[in-house]
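A.B. asks: Below: a set of structures, written as structure tokens.
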Structure P
Amino acid sequence: MFTSNHDAPKRRPLTTDLMQPSFSGVAISLVDLHRACLRNNIAAIENRTFVDCRLEGPAVMLALDGLTFDNTDFGYAKGDIRNLVLLPASPNGVIGAIPMRNCVFKDSEFYGVGFTGSKDFTDQILALRTGG
């Protein structure tokens, strides 16, 4: 389910334990989170829950299977949600994006993050109304 709520950003403390399965009320760098996974021989950020978190870029998130977004702010889009979406040019994959699978985002926000993935995923993002 996709919902969007673009309010003023909340300040959250940075998290230091990047391998925990769930996060609540913290700011997380997606690049640092992905790097921690790679150092543990895990290719994608997967099986994580984020509640009231701020997921920070600069980054492009590659949405794989099993992502749930509930009351999620996808970030500032300069009035046009299309500014946050990068459509894959190849049907065979995407290089350089941060892959995420089987994650839950509840009451969270993205900051400085672009999104890519399957046509179904990008169509759902593009269907969102922009709050600013």
Structure Q
Amino acid sequence: MQEDREYLDHLLPRAEDAIRGLRDAHARLGRITGAGEGAEGLVRAVADGRGRVRELVLEPRSKRLDAEALAREVGEAILTAQRDAERQVQAIMDEVDAKIAALPKALDAEFVQERIEQVSREIDAAIDVAM
């Protein structure tokens, strides 16, 4: 029984820390913005953590580009912004994975069943002594 209590005393703070880490990660994921620009610097884009474009800025000089060059510039700006956001998401998820990996392994059903049976035997023995 004391071992179980010590195990739980050890596990609880680590689990609470992991939960705090998950909440923090969730909040940080919601604030991610990735930035990118085209090769010529005439188009800038901002994407969120889900890859959605949140902002697209075309410099006045971009009007001088033909349609194909402008499309490449826009595409590159968006792709660069999405990759930047993806890199940030991955960094946060790596932190979450590390916190979760640091938790002790879950108890398997056989171990739990053995502990229940042991406690049951101890209760039976205590009742027999009391009678």
Structure R
Amino acid sequence: MSSKKIENEELRVKNLSNNKLLTDIIYENIKNTLDEARAKAYSSVNFYMVQAYWTIGKIINETQDGSERAEYGKELINELSKKLTGEYGKGFDKSNLSRMRKFYVLFNNVDAVRQELSWTHYILLLKVTAMTPADCA
């Protein structure tokens, strides 16, 4: 092979290598952009769902006139659970609707709801607020 052909071949291999490196860098840049966008979208959706649960809790609490044990209140939660579960699937059982009501009662200022916390975090906080000193002994 002539030296000119060898130089051309080396240049072609070098270009292919540079192109692959450039493609890998571009791919990583796009991947990072998508991952960041998905994380922000998930966080945003989660925050709006937590706000929705707060609003559901408010509606239930106000309908029950703040009385958790009212007979109508129990029936209301049972009926809402059936209808919401039928339309929206799991996540609206009686205990979760009761949690939403308690969430509203404990965090009755919507501005106290933090975007950094998920519904799972708030459920844990609800459990902590329900603890007595004897639970910690």
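Every number here is computed from the coordinates shown, using simple stated rules; none is lab data. In this text, all values refer to a predicted model and were calculated from it rather than measured experimentally. Cβ atoms are built from the backbone, for glycine too; each structure is taken alone.
A.B. asks: For the read-out helix-only ellipticity at 222 nm (-39500 (n - 2.57) for each DSSP H run of 4 or more, over all residues; to 500), a value of -23500 was computed from one structure; give its label from P, Q, R.
C.D. replies: Matching structure: Q.
A.B. asks: Quick check on the output: 0.50 is FRET efficiency 1/(1 + (r/R0)^6) of positions 21 and 45 (r between Cβ atoms, R0 = 30 Å, to 0.05), derived from one of P, Q, R. Which one produced it?
C.D. replies: Comparing all candidates, it corresponds to Q.
A.B. asks: To which of P, Q, R does the computed value 21, 19, 12 (semi-axes √(5λ) of the Cα gyration tensor in Å) belong?
C.D. replies: Corresponding structure: P.
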